[in-house]
Structure 1
Amino acid sequence: MVVLPVFLQAPWVHLHPISACLFTFALLGSGVALVLFGGDKWSRAGSLLVGVSGSWLGGCLFWGWLRQYPVMHLPVEAIALPLAFVGLETRWRIGSGFYLSCLLGTAFTDLMMLFTGVMHSWPEVVQASLTEAPELLRQTAEQLFRPQPILMLILAAVLIFSIANLMSQRALAHSPSGSTWLVASAALQTTLWVDGLFLLTAFVQPRLSGLI
């Protein structure tokens, strides 16, 4: 669920943003139906799909129409933030926890892009031609392999793992909401692996990164 926006949603939205946005309703409708009619067995999966739909909608709006404005990434991704906070006290708490954790991961990613100077190159990469973009993306990724960016990325990774570990501990200590904390922990850790996979893809096969 965390990997999909990077490697499936971004190119889909780039080619046909309207259909990608409409898919939000498929995710949302499926999630609501599972919670309301699927019984206890499927209610958690349904709640998770509802949370995914919030992340999917924010991603569609950004990647479809605002991709050249990286400063808008986090605000647009936070489109469902108020509903997610309210949902933490309802049957939708697992989906809310997933959405909020993914949003936290996005905040970490964007901050690191800003602090390492990568965000400055983002508009140029996403607006480049299909022949120029792969090489531009590879050159941008190479900027991270300097002492200062590497140190900052390591510190960010340690902080992310520490927060995710605290979430896991709360999952054990709070049985009623334990599943929510567990999902949030997994989503945050997965964000880190996705960022690493994205960086690797930028070197090996930039066209598969989702940005192009």
Structure 2
Amino acid sequence: MTKAKLDNAEKITLELFNTIENGNLIIAGKSEAQLSAEVCNMASEKFGIENHWHKKIVRTGKNTLCIYPDNPPDKIIQEDDIVILDFGPIVDGYEADLGRTYVLGANAAKLKIKNDVEKAWYETQNWYSKQTFLKSSDLFQYVVKKANDNGYIFGGQIAGHIVGKFPHEQPSDPKSMELDIHPDNHDDIFLLDANGNKRHWILELLFIDKENQIGGYFEQLL
């Protein structure tokens, strides 16, 4: 039941993102804060989404290099720019977490990192689906290598985390990384939770193009 609810939350959020893209909300001259507010308004008006379980992220230009905890100064989207969206809507009491990269114009490096990070995500998902035992730390190192093999640096402190019914399970120790895909989490990712239920994971990839000072991001349910 939980997986079906999470799949539905992601489906609705994908519809939201498609509406954002098809509605030409991501345009030059708009600030990150303005776009974020417009996304939230659309989520509410068209999809009935009133709450988000994590902070709303819109980043453009050099701000795409930032990791989740960062709060960089608000930037204006430029012509031929790159933009990252990362939102965590709550749909019928269950969490989604979706991240995408968008490119305005035809800049080759920006289009390449957008396509490369998405392709790497699906390649990682395919590899993951064949595992029966997998340390979270090994999954983290796998995506670091994926980034390197594509000519990038892996930019995230983590490569994902659990989701569930809001609010999702919390670690026994607040400082623990046991519910994150993190280099210091050596637990098997397939471990059940304290109630014997399967955990559901988000995989998030942030690739950094150091030469061009841009990041590419792709995130969804693993």
Structure 3
Amino acid sequence: MATLDVQTLGKGTAGSVDLDPAVFEVRVRPHLFHAEVRRQLAGRRAGTHSTKNRAGVSGGGAKPYRQKGTGRARQGTTRAPQWAGGGAVFGPVPRSYEHKLPKKMRRAALRGALSQRLSEGAVTVVDDLTVENGKTRELVERLKGLGVGDRSVLIVLAEADPAVERSSRNLPWAKAIRAAGLNVYDVLRHSHLVLTRSGLDAVQVRLGDAKEGANS
């Protein structure tokens, strides 16, 4: 079972915490990362693309020329697909790109992402992370004090913290997220994780499962 020191904002330690091996010491399976990230990004697509077919294009009500006697192919409307300005054939229509992934695969992917970050030494647990005035500068100072101010950081909180969440919005390399919304995409696109002690507890309660064991 891995153990991490719990850091304080005063550059000290406040004891240590044990990490659940069922969450932070599982086998890393990159193919699950691909499947879960693909599912997440597909769900974010608006799917509002659309084109007009021949029924939706205006005009073309009259026959362009008579049926016979011209030597040309018969035509019924100038809005047919082969005409300039005609309707599209099999064009995109509004649709949803969402697709499902089994819950066990999603959980395994998130556990694997957390385990990978731990194996890289990229997980920091802090006793408490407070930003009194909600200022971006103050959060940057806090992160520098924890030794992670020079890399992309994902801050994991147990509950909503408007001050921390607001102060992280102006930082393109930092993001604050609640434990309930922790996901594979955000874990993988940030090189370091900073979890509050309560946030770590919430993550382990959410993902911990003794039945599945450390190799799930």
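Each reported figure results from applying straightforward, stated rules to the coordinates on display, with no laboratory input. As the structure is a prediction and not an experimental result, all values here were calculated from the model. Cβ atoms are built from the backbone, for glycine too; each structure is taken alone.
A compact table of results
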| quantity | calculated |
| --- | --- |
| Comparison of 1, 2, 3 by distance in nm of label points 7 Å out along Cα→Cβ at positions 60 and 140 - largest value held by | 3 |
| Ranking 1, 2, 3 by distance in nm of label points 7 Å out along Cα→Cβ at positions 52 and 108, the structure that comes out highest | 3 |
| Comparison of 1, 2, 3 - label where FRET efficiency 1/(1 + (r/R0)^6) of positions 164 and 204 (r between Cβ atoms, R0 = 25 Å, to 0.05) is highest | 2 |
| Origin of the value 254, where volume of the Cα convex hull per residue in Å³, for residues 44-155 alone was derived from one of 1, 2, 3 | 3 |
| Value 1.45, calculated as Cα Rg over 2.2 N^0.38 Å, for residues 132-171 alone, assigned to which of 1, 2, 3 | 2 |
